[in-house]
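Following are the structures in question.
What follows is calculated from the coordinates using simple rules that are stated; it is not laboratory data. The structure displayed is predicted, hence computed values, not measured ones. Cβ atoms are built from the backbone, for glycine too; each structure is taken alone.
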Structure P
Amino acid sequence: MNFLPPEWHEQLASTNTHLLQRLYRGERLASGFVLAAREQTAGRGRYQRQWIAQANENLTFSFLLITRAAFSQLTSIPIAISLGVSDALKIYGISTQTKWPNDVLIDGAKICGMLLERSDKKQPDGTAIVIGIGLNVNMDATTAALIDRPVTSMRLETGREYDLEQVLEQVLSSTAPWIDRWESEGFPALRTAWEHRCVYMGEEISVGEGDDVKTGVLAGFGDCGQLLLREPDGQVSEIWAGDVAAI
């Protein structure tokens, strides 16, 4: 995938919302367009969770992917991107794990998450997907302690601060080959790398949303990246969305 030079803004409410609005207004943007903000005041994660970034603290950006991939394959886009982010962090000496469907962790603490949203505006070259990524870069311990779940940052892991533009350049460079592989071969081309890095493989987990939660063993992943859950009765169920937690 060829990423365009990022369009940086000092402050945006949400990079995903801003990019989706521009598409809705009919602005012609190429696949690989990147929009980044030094400060994000109303960022959104999955299930409308808030993701706010103070000025120059964390990397918040969105990019546009226009793809002809089958609808069933869209489930595994975040898997490709998570592998790319994991590779980028490894270059900085930071070892990570991934968590289905779209998180990057360090010893159980979240360092990166993402939100994928499909644009309703039809594109002549395929389906337009806006992918928002939040990577904790310069977050300090005081800020991390205010969040209601374990989180970490590049700064907390290494003891140094980073230039957001340089980190973004590395993330895009590391992610592009994984997206290319996903577009040409789908999730099966990512399976080995993903299962090697994914937490809870072969372990007891719970997965679901709200009151619809199932338990069982994480048995693997289907050809579209869906989670395969071996339930207590031995039946294997396909899970297409939900939060995963260890039991």
Structure Q
Amino acid sequence: MSSILKAYIIEDNKMSLEILKELLNKYFPNITVIGEANNEKELIELLLNNSADIIFLDIELGGQKTSLDILKEFENIKADIIITSSSKEYALKVLNEYNVTSYLIKPLDVLSLRKAILNLNNKLDDKFKIRQLEEAGKISEQVLALPGINKIEIININHILYVEADGKYSRFFFEDGTEKFVSKNIGIYQSILPPNMFFRIHHKYILNITKIDSIHKNDGLYCHIKGGKNLPIAKRRIIEFRNFLNLE
């Protein structure tokens, strides 16, 4: 990918910030830093703006919450996340539970950064291929392109029961009982799937509302969908979900 990519850098250590900016400027001229944050307030302001393609994210910012805690509150973030941390402590948890592209240990060096950018470019290439198909009219509102290792599979969205976040990847579950693992984060599909048909009821789930059999209030609110699966509705999504379904 040769197009210009816009980046945020979230870093509370001035020296680490300058090292990363210098590496990007010297070795990755297609990445332009458009925003910086060194505390929780500044991070929230950048996320509200939501105009970056990449976020270089330091985990600890010296506040009560980690940057990951804050990021989790913004489900519409489409940027790819590259973690930059001084500790390996969070690595396993982050890679398993969050939609991140890479986890880099500081001090950063050009080789590890180059590998992370290469991983990112591979993801962007897949997005570009999907966009080309859409622009060529080969993908309609009723179908979705799911990239695999050697092919892009076109599936009918009406057959999707729900999408589940699996760390930085996603799993699609279909009404015939099959599932498909995709190496893209769930946020990408939240922005692609028709918003009048799919709703993100939880940070872990996007649900096809046409597959809901019933909604229950026992032990928290959850949806019972065709096939017998129960999916929880996050407390902070309940009001929005009720409005979405036109429930009083």
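Can you spot which of P, Q the value 27, 23, 17 was calculated from, given it is semi-axes √(5λ) of the Cα gyration tensor in Å? Spell out each step's value before the answer.
Details: P: 27, 23, 17; Q: 33, 22, 15.
Answer by label: P.
Where does the value 1.35 come from, among P, Q, when Cα Rg over 2.2 N^0.38 Å, for residues 169-232 alone is the thing being computed?
P
Output the label of whichever structure in P, Q has the greatest value of distance in nm of label points 7 Å out along Cα→Cβ at positions 73 and 193.
Greatest value across P, Q: structure Q.
Determine which structure produced the value 18.4 for mean count of other Cβ atoms within 10 Å over residues 81-88, calculated from the coordinates; the candidates are P, Q.
Corresponding structure: Q.
One of P, Q was used to calculate Cα Rg over 2.2 N^0.38 Å, for residues 33-120 alone, giving 1.03; which? Present the calculation step by step, with values, prior to reporting the outcome.
Details: P: 1.14; Q: 1.03.
Going through each structure in turn, the value belongs to Q.
A value of 18 was derived for relative contact order in percent (Cα under 8 Å, 6 or more apart); which structure in P, Q was it taken from?
Of the structures listed, the value fits P.
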